[in-house]
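The structures considered in this document are given below.
Every number here is computed from the coordinates shown, using simple stated rules; none is lab data. These figures come from a predicted structure and were not determined experimentally. Cβ atoms are built from the backbone, for glycine too; each structure is taken alone.
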Structure P
Amino acid sequence: MSRRKKPLPILENVEIEAVAAEGKCVAHVNDMVVFVPFVVPGDVVDLQVRKKRNSYCEATVVRFVTYSPKRIKPACEHFGICGGCKWQNLPYEEQLKAKQQQVVDQLTRIGKIALPEITPIMGSQQIFEYRNKLEFGCSNKRWYTKEELEDLPEGVGLGEGAIGFHITGAFDKIYPIQKCVLMDDYCNKVRNAIYSYAVDNGLTFYDIRAQHGLLRDLMIRNSNTGEWMLLVQFHYDEEGDHQRAMGLMQYIADQFPEITALLYVDNQKGNDTYNDLDLTVFKGNDHIFELMEDLRYKVGPKSFYQTNTEQAYHLYDVARKFAGLTGEELVYDLYTGTGTIANFVAKKARKVVGIEYVPEAIEDAKVNSEVNNITNTLFYAGDMKDILTDDFVRQHGRPDVIITDPPRAGMHTDVINVILNAHPKRIVYVSCNPATQARDLALLDTAYKVAAVQPVDMFPHTPHVENVVLLEERV
């Protein structure tokens, strides 16, 4: 006979103490650390423990005893369900305090290196409708809240299609989003119209387990030039699917003329990634443009571009100031993407060499130099640890400044070793993950000291924070 597990306990009258990692808050019950989502410091709650370990547990609220005076009403009607904006119930100034502390804690506890005074975080000028890109999944298995299930007539709604966001812990289910407040409302109109058309015309929604169903995924982008892009991912299963898909595309083109780049793809893979697939333009262009100062940036469906356009300018402006360029410097821009930073700093440098893993992004980087009449940039595509070698440095010259903006995982140790061998005068490290940044700073500490730290908030209402660090060569 199997051993029956003990029921996990209810914790009563627990006061939430502080903001913790991953958008959760933290409390202490006896010697146990408790992590709780969708609460704010000062809330007093009853909790249901969901996962328990030796020294900590994860729990969810079953009852609010008293609400914190810090709590505010979330702007989003889906708050607490979607999970994308875990801090909308926390005033923005409190969010900034938490992000500042996150940077301080991770640089000191993980990096364990000497630090200057960390500059106060730079808040986002827009805290709603700031995103220029969102992706929505399509599923034939809509996720329901407990309250929604109780209101459903028996048997109704099972297998209903949805367009929205994945629910944490339910990879095959999508919660239907009516209104997301992180992007211009036009995005909501497009998405909701596509859903209505699909239902009215009998289009099937994708089943990720069975890998069957026509409508699979939507990617929507806009730009500060007023342009819109939409990429629709289909999954052709049977005869007539292409014709049905083209019916939807024509409907979108007719109803939403503001979309200047309308594309689609038949994705037969086991996942929704499309960087390795050929995309088809249904109407307009295969790109849109973003403006930054006097520069125009070409952004394609596969391009990486910071999702908060306005704040991206301030982030890159910090990086450029930290670089201290006079016009005489050779700059290496590592993980250059579409060359945004490389082209942004080029007019103040002698030459900029950019390296990026994605070949399509490098092609966009070259185009971005061409359309802006920038002639002092060179770009190379390939894995950073394979491209940036000691031989590469000998060929192109020792950089005076290295700007690096790696993915969340940080830099490979081989890349760090090449940087140390190249010994530039200054390193500007832009990071979307201060924890891995701190680890890398510790590895660079033998030859470089941290001279300045500037956190930047790119993603209001989420726990994510960008951080820019200036390292100077030790004498």
Structure Q
Amino acid sequence: MFQKVLIANRGEIAVRIIRACREMGIQSVAVYSTADADSMHVELADEAYCIGGPKSADSYLKIDQIIAAAEVANVDAIHPGYGFLAENAHFNEVCRESGFEFIGPSASAMDKLGDKNTARSMAIASKVPVVPGSDGLIDDDQAAIGIAQEIGFPVLIKATAGGGGKGMRVAEDVDSLANALSQARKEAQAAFGNGGVYLERYVTSPRHVEVQVIADTHGNVCHLFERDCSVQRRHQKLIEEAPSPNLPAEKRAAICEAAVRMIRGADYSNAGTVEFIVDQNDDFFFIEVNARIQVEHPVTEMITGVDLIKEQIRVAAGEKLSFCQDDVTITGHAIECRINAENPDKNFMPNPGKIQRFYAPGGFGVRFDSHAYGGYTVPQHYDSMIGKLIVHRPTRDEAIATMRRALAEVITDGISTTAKFHDAVLQHPEFVSGKHDTKFVEREFTGN
């Protein structure tokens, strides 16, 4: 087992990993920007090293600075968390070439799955359902018209290197297709340095359902059931829950088995998430694989009792998974709300600043993963999330009630947060019924 691990990240995920390391008897090393000198992950780690200025490009994305810190601290492994360099195959390779184990999949698996078009082809090879679409990238607009007419409008244009909704456009008809293709290519090139796009039939009113999978290097692959992430705004997840409401048992089994086939076919190890859309007939289609730990992993931990960060570390150290598929069962229902420093009344404008007074919700069935505290200044340079509020109760109705109670306890004087917005969502009849889809927020919360 590793003796010392560097966390190449910040905020709540860095705190989460530090806690897992401490429980495993592993020393933790934090890295931080000058804007994060007072962050909780710096305080909690056994060692901490400044790696640059406030901007991500000057610190958390500086591979040479992170490797230098790892060398000075003499660590065994590097955990990338999520975001920043977590799915950067080059960083993965540099870590291993520098003598540090990368706590994640191999660089080759990450590289292949990171390209959505390649991942789609891999899904087809593994007999995982995909949305009807182009066989590869679309370079010619006339060819795109022919494919779109064949699969039927509306069509979704997706960037092969995309993420977070960037490089994605919907074309309703032939007349709008060329312009949508041009916009998607330009946005993808600007965001990812890769303007490649492909087409899929646009599935109306879909649910976003993803399956947590973890695999070791001894041939063991297990799923930890699914999460529903349909409460989104502009393709950004706001609320996640596990298990997915109103998903028939036979569909749950089928989608989880498909995710395992996908991961086996990719020769993948460590934690990963296989994402799907589910249509109104409960038929599911592959979207992509996230080759890292997800923001919403706690809801899976709560219903299964599996500590995913610890399993990641064990797998990276060459150990077998501590459980087998038959050991994994669903207990109760879990919901997670992302508490962001944003003002929902002003179109979710980021609201960085100093938290004058802070209170973390508690009580039976409540977990709050956060790096915030009273007196902490939320920087303007990074993602606005200051914490994840998670509840776990025997039933979904009880989980909703507990989450509403916990949201009412959130105190962050000095900044605005999304807590009240989440409470409004949780009261909405469409959410309460579990029949919401990815357009729910856009449809029911006008202007949001």
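For helix-only ellipticity at 222 nm (-39500 (n - 2.57) for each DSSP H run of 4 or more, over all residues; to 500), the calculated result is -7500, so let me know which of P, Q that is.
Values: P: -7500; Q: -10000.
Computing helix-only ellipticity at 222 nm (-39500 (n - 2.57) for each DSSP H run of 4 or more, over all residues; to 500) on every structure in P, Q gives -7500 only for P.
To which of P, Q does the computed value 17.4, 58 (Rg and Dmax of the Cα atoms in Å, for residues 236-323 alone) belong? Please list the in-between numbers first.
Details: P: 17.4, 58; Q: 13.8, 42.
Answer for the origin of the read-out: P.
Out of P, Q, which one gives -0.72 for log10 I(q)/I(0) by the Debye sum over Cα atoms at q = 0.09 Å⁻¹ as computed from the coordinates?
Computing log10 I(q)/I(0) by the Debye sum over Cα atoms at q = 0.09 Å⁻¹ on every structure in P, Q gives -0.72 only for P.
When distance in nm of label points 7 Å out along Cα→Cβ at positions 220 and 356 is computed for each of P, Q, which one produces 5.3?
Here the read-out was taken from Q.
Kindly point out which one of P, Q the value 0.97 was derived from, the read-out being Rg/Rh (Cα atoms, Kirkwood Rh), for residues 60-99 alone.
Clearly, the read-out refers to P.
Given that distance in nm of label points 7 Å out along Cα→Cβ at positions 44 and 364, derived from a single structure, equals 5.2, which label among P, Q identifies that structure?
Comparing all candidates, it corresponds to P.
A value of 0.05 was computed for FRET efficiency 1/(1 + (r/R0)^6) of positions 36 and 388 (r between Cβ atoms, R0 = 25 Å, to 0.05); which of P, Q is the source structure?
For FRET efficiency 1/(1 + (r/R0)^6) of positions 36 and 388 (r between Cβ atoms, R0 = 25 Å, to 0.05), the value 0.05 is produced by structure P.
Have a look at P, Q and say which one yields 0.75 for FRET efficiency 1/(1 + (r/R0)^6) of positions 180 and 348 (r between Cβ atoms, R0 = 30 Å, to 0.05), as calculated.
Derived from the structure labelled Q.
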